[in-house]
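Structures for review follow.
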Structure I
Amino acid sequence: MARVKRIGSCWALTTLVLFLAPAASATIRYTISLDHPEQHIFHIRMEIPNARNGTDVAIPAWNALYQIRDFAYRISHVRAGEKPDPSHALAIRKLDKQTWQIDTAPATDSTARNADIIVEYATEWDEQGPFNSQLDSHHAFINYAEVLMYVPDRRGEDTEVAFENVPPEWQITAELPSSNHPASFTASSYDALVDAPTEAGKFEQFAFDSLGAHFRVVADGTNWNKSHLETFLRRITEYELRLMNGAPFQRYTFFFHIDPSADINGGGMEHSYSTAIASSSTEGAAAIAAHEFFHAWNVKRIRPQALEPVDFTKEQYTRALWFAEGVTSTYAAFTLERSGLWSKDQFYADLGRQIETLESRPARKWQSVEESSVDTWLEKYEGYNRPERSISYYNKGQILGVLLDLSIRDATDNHRCLDDVLRRMNVKYAQQGRFYNDSDDIRAAVQEVAGVNYEDFFRRYVAGTDDLPYESFLSAAGLELKAAAAKTAGVGFVPAMSGKVLKVSALQSGGAAEQAGLQNGDIILAVNDSRDDKKFAALLRGALPGDTVTLRIGRGGNEMEISFPAATREDNRYFIAEVAHPTEKQLRIRDGILHGTTN
């Protein structure tokens, strides 16, 4: 049974099973059929009441990732009819790649009028979450913006989504209110609906409370430890809730897909009242959760004006992703260390790796972190991700977050810190329903907290490409940056997942792999005679200098074999170390950054 309770101005779902009473219909209602899940096709029925003649329906061009992915290419068999008998077809005409226009006059009647209409279509999805949707014999995971059309000028109306032909024993859950209709949810708008993913299947779940907020954990997979995951999440949520002076919600759901076959790096997608996370391990899932949960404030509520309102039809540019995503990564690292899930040495090692990553990318000399934020829409192109072409706003933004924290602590004798900046922006923007103006308002908040001018910092390191003076910032906490040359094996390219296949990317110019004929975009079909794609990444990482690497690759519909020697590569490794004789102020700042305290 489902129990629904009122929480402030929103509703929260306690639980959902498939035995519910009928409900009143919402303004715009969707029915999603999960029949024959092994075919990977969602069959959608969309009911639009009181539709005017020439009503448009559309499917977003992007969602979850800052990439134009054109979900329309997955849609087929679009047709429209009028209630109560949809067999009387309505004329439907495609206007552009993602928009269809419907006449409310039946084909046998030239009189156009407002009518209750039905749109039906199919969409195929079999891509692992959290950024995609999937329907297979095991489960369904749905990002609604990828599968549900909307009426562009009626996005603000109430919606309801109901599921039918659900496989026996499957549960369905979302952080949405349930209606009285079996297996259904409601939302106050299309935008609210698509901000709440749904999981269906034989998942496991548990719950816990932390500082006045209730948390549900929905986990699907074969390689996770409930006790460990709960311990990790309790520490993460408690620390971040205390940091931000409480939750902006009363309920929140973690959706986890934890399986050894997942991308070893995993990934997560934030939502206002939930997050969806994929990882190969419990520990990896927890590390991602520290980042994604902080998004409940930074991005979802402390939000750049440039991202509002959401435009589903085209790119939306902001120069502030270095703060929205990169500084969220700063706080993921702070959370893991300050909650005791990392040691301080792990925190130092992670910061050293971030610096190493940035310093290894020649593009840092000409692409600013603001430009990287704007260029996020280019990340789907393999050539863009080459070290000489781009930097990551996640990577440099995380470093800038640490440097800003050190700088603020130094300027205020450790009386204020970056935590105060986030809390100030939370009060000024999130709690007032306002949005900030990219880096200008971030700088203003930093200046208000620190009491000094930060125009030079933002001009040189945020909008500009000056080298980051790590030593001058780290010294405030009695820390120093050390570098050591390290020789490692390199295969001359970066293996990158593209959909369900591993491809060659960031191919080293003039390297042995390129000289042997390898090209960016080649699909890796086998590594050293192994066709087990789950082992490809490990086999490539395990190559020793001088080893022969043999790849079976696909290119243009043809297969070929390419062999080349793994080369010896010399890289700088960066380490953070504590100075031998820190001053009293340095010790206070170091203790503050490690424990999240001021004095």
Structure II
Amino acid sequence: MKSDRSMATLRSPADCVIIFVLWLLIVAAMLYGYSDNIAKLSLADPDDAMRLVQVRDFMAGQNWYDLTQYRVNPAEGGGQLHWSRFIDVQIAGLVLLLQQFLPAVEAERWALTFYPMLLILPVLLIFHRLLARLGDQMFVRVGLIVAATSFSFLHYFVPLRIDHHNWQLLMSLAMLWLALGPATFARGLAAALAISVHVEISLEGLPYLVIFGALFAYDWLRRPESAARLRGFAAGLVIIPLLWILGLRGFDAIFGVYCDAFSRPYLVGVATTGVILACWMGNARLSQHMRGRLMALAVAGIAGGIAFVAAGPECLTGPFGNLSPLVREHWYEVILEGHAIWRQSPLTMVSFTLPSLAGLIGLVWTTRVMAGRPEGDTWHRLTLVAVGSIILSVLVLRTTAVTHAYVVPGYVLAIITIFRWGRSHTTAIARVPATAAAMLALPLSLSAAAVGVMTHFAPADEAKMPTDCLTPAVKDGLRQLPAGIVFTSLDISPGILSATMHKVVATGHHRNHQVMHRVLTAFMGTSAVAEKIVRESGASYVVVCRNLPEYRNFIRFAPDGFTAALDKDRPPQWLRSDPAHSFGPMRIYRVLGPKPE
């Protein structure tokens, strides 16, 4: 049980003011830091651009369940996306609200600016509730400051970041809050709802279902009185994902097999596990002994796995199992954020792993300090979740943001201890260094120091080229061209869709892996191969950006190929350079009519 003093922090008006002020400061800092991007509507990621295109189509009347992007691969009827309208409808609603006060273009710009930053407020509120279960009022307030300065996960909430990663982090935090609270049936149901939202947004939420399911099972094994939460979680997984996905994706997602989304195989697997576990736990005789509880977990887990395989055996190869070797090598494998930490550069490895390890050390130390206190078991369980998250982030770099959020409490006691030690001295010689040390213990300071040291002693092998191709001048040049189909590389296709009325042949979205294969084949093939593919696509233009890593990779893989010829300003005869509309690293070529037979 929490003490009255700790519980009082949950209702403190002062804490509400602190949260709101921190949020305002974060928003002000982000508006200042990203003012240029906002003015140019410069979207940082191709998925942000594609999300904007989807929102616009939805607002223009596209069906709720129709996720086809008809301006992608128009020759074959459009490109499929594995997203849903969950994010789209929120952004569209904010745009419509702002249109009551602003012109349509400005309403969209400010909706894209404020939407991700609005989500920071519930993040801070969840952190407050989490921290209140772990320590006193001072602990809560220092923890809020640590969270508010942790850019390693707040970068998902900066202006124009409208992709789904911010919601993924929000749901991961919600799961942690529900897991560390009282072990009630209602909280188990709420956890099932949170993880259903998480996995529907992206299948990247599946490991967190496993982590928290394992935590609830662990609690039940050692403390049978905590059974209510696991029972609520199991019962919720039987029905909540089904209803949630039915509302957002329709019957096709429930009866179809889509290995990149929470479709039939995953639904059947978790529902089978949930039914067996809920029924077993309902029998007091079967679950009163440790052996019975272990058997319940084993039977439910094995049955769920068998059900998953039976419902979708093709999904055993994972979401990307159907990619061709070419697409896998030149698209999937070069997206390093989706791969293990050991595949990253030394600078990335240090800057991502150091905050995780420092936070974990803080969690372990604080858990030992708190042993025997009312909060002790909560710290123990938090540490277990953090360990699971760290293991996941070693395997998939992108998940490190969630790990950094989970280890925030691990910094707090160390910062408070260092600061109090310094304040206990009467001389400035001790007080000033201790205060500085407390500031340096913040995750932001720790990461900045590590990056600075690594950059000084291990500089990059080569200077990085700027990769912003879709500048305002480039966008204007593209808009001046008659609307047509653009044959271009995968990374800039969504940006062209969002900035112009052109269509594109392919984007980096894997359900369209066959046309992605053709685009990659063209750019790395001979001029004759490229001509055949480009003409079959119906493209009017070929567009390349010389600064993009994928462009350089095409040349590295095929030094005598089609892209290499363009790089040497020797386009084939079936293309004509268009310098009037080309700016900076962007080159535009018009596709000429075929020669008469």
Structure III
Amino acid sequence: MRRTLLLVALGGALLAASGPAGASTTGARACGQNGLRCLDVPVPLDRTGATPGTITLHVEELPPAGTSRGFIFLIAGGPGQGSAHSFSLSSSGEATLFRFVFPDYTLVAYDDRGTGSSGLISCPGLQAAPTTAPTDQQTQLAADCAQTIGPTSQFYSTADHAEDLDAVRQAIGADTIALFGVSYGTKLALAYALAHPDKVNRILLDSVVPSDLPDPYAADVLHEMPNTLSAYCPGTTCRAATPSFSADVVALANRIEDKPMSAKVLQPNGTLKTVTINGETLLSTIIEADLDPGLAAQLPAAIHAARLGSTRPLGRVFDLTSRTSSLAAEDLSFGLYAATTCDDGRFPWAVDTPLDQRPAALQAAVAALPAGTLGPFGPWAARLGTAQFCLDWPGAGGRPLGAGPLPDVPMLALSGGLDLRTPTAGANAVAALFPQGHVLVVPGVGHSVLTSAFGLFSNCPQSAVRNWMVGGSVPASCPRVPTLLQPLAAYPTAASPKPASTMLVSLKTLKEAETTWWRTLESSAPLTVAGLAGGRLAPSKTGLGFTLTKYSLIPGVELSGTLQITQGGPPLAFQGKLTVTGTRAAAGALQVSAAGVTGVLGKQKVKGG
């Protein structure tokens, strides 16, 4: 995606590139830059043989510069992300990163069955729905997807994926392999280690999903959410926006689940769009923040404003999340996500339970949960779990993974201190299962430690993994990664045509625009965004800046001009010129640089940070 390209451009300088070399896997063909080789591995659709058919897995292999230490499989998340597609080893930036982190290893990435170039599953309705869609809508779309796939939907469990992984291992001629899993990829890595412990020599897990998760009621996420949210605002970081970000979230979510919140959000064409947010959709939006520094910077002020009765800022945050959360099936197949998640799930019903009996079983199970299971949230929050999502999926129910035991091999788990969807408790639980298990928590980083926007600007986790891969030690902790984008202060509510007042509103508008620009990078194509009160923001074609046209947070103070990144961060810094106009503004011009903002408003010199 566009954000990934930006991260490689900004963060890639801290890594040293290496060139291709090494022996070729039999049957592999040259297929890209950096010495990349590809091969096709056919696997049975149904390993019992009862249902005929095969799926051809697309496999990519990137050799090291010198003699290979061995093979490491890069396993992407979702489920639904094809690993070959996600890790993009033909890209110079991606190849440089992973050759640095895994020195002298042959890198292997393949698209799981149902993803990327391996028999992609496409369910258009589910694919087009934003991640913030109401849970009832997602349940129906999942059921529609099952009908689209048909009877073969039962052949996409994690157990099936684990056997595919072993087929690829055999095809490339590797006796034993190292595993690097990210998010759901960590569950698949664990499943493979349970099924084939003698074939694993090293395991690296980033943002850990234990093999018995996800929880059908999202209890692991909900229970840890308040503490994780507190880490987004250490010390006085959010003091200008809210006394307590975590308390605001809990109070607002529980309140609007019973009485949903509505807000009118300005669109780029000048129309107003009404959005409705309840507790479930609010928490879904918040969870997205662990991958999006722009969203993380906007939420504290927006949620506090909504709690006090001003709904438009949060409505706009929610609307932008909805507009940027849709992905192409090639990037993440939500059909495969549904097939794997619903096949794996541990639900409060038997596989053969009629669909019309499942809601009662789910309701009874949630009612029986011990107090505090869902953290500070009401029983409604259990609807965020996989049980609600898979309620109408035919045959949904757990398929057992391998029995183990887990191999006694070096194992390292990475966890971001800001990770909302895979909390550190899961990493600790999994590491405890390995005699050589170790957890490295990186404060200030969200989900996907090694490659996220939060973590790529810190060389600590990358260097720690590199050292560990060659037998070295791992530090006890990493320093907190500085904030890429500072949390916004409280939204302005009024302005006067005095220079000081105009400058204050202009600074808040500028900071908000920077966070909004970052959020447009989540979109697969350039996305124009309306200001909270008017005007537009348009990202530049290079992706390294943006243009404002009468962009405003409150009526009467408008900013126009173009800004470009001048400092890759953290924190990000911009440079450019802005003009300030409007009926409630002291008109003038501002110069933006890494050192601050200076200029003349109402014929008076002004300066701000």
Notebook entry, point to check: When volume of the Cα convex hull per residue in Å³ is calculated, the result is 161; to which of the structures I, II, III does this value belong?
Noted result: I
Margin query: Quick check on the output: 1.8 is distance in nm of label points 7 Å out along Cα→Cβ at positions 532 and 572, derived from one of I, II, III. Which one produced it?
Written below: III
Checklist line | For -7000 (helix-only ellipticity at 222 nm (-39500 (n - 2.57) for each DSSP H run of 4 or more, over all residues; to 500), calculated) the corresponding structure among I, II, III | finding: I
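We did not get these values from a lab; they are worked out from the coordinates using the rules stated. Being a predicted model, the structure only gives us computed values, none of them experimental. Cβ atoms are built from the backbone, for glycine too; each structure is taken alone.
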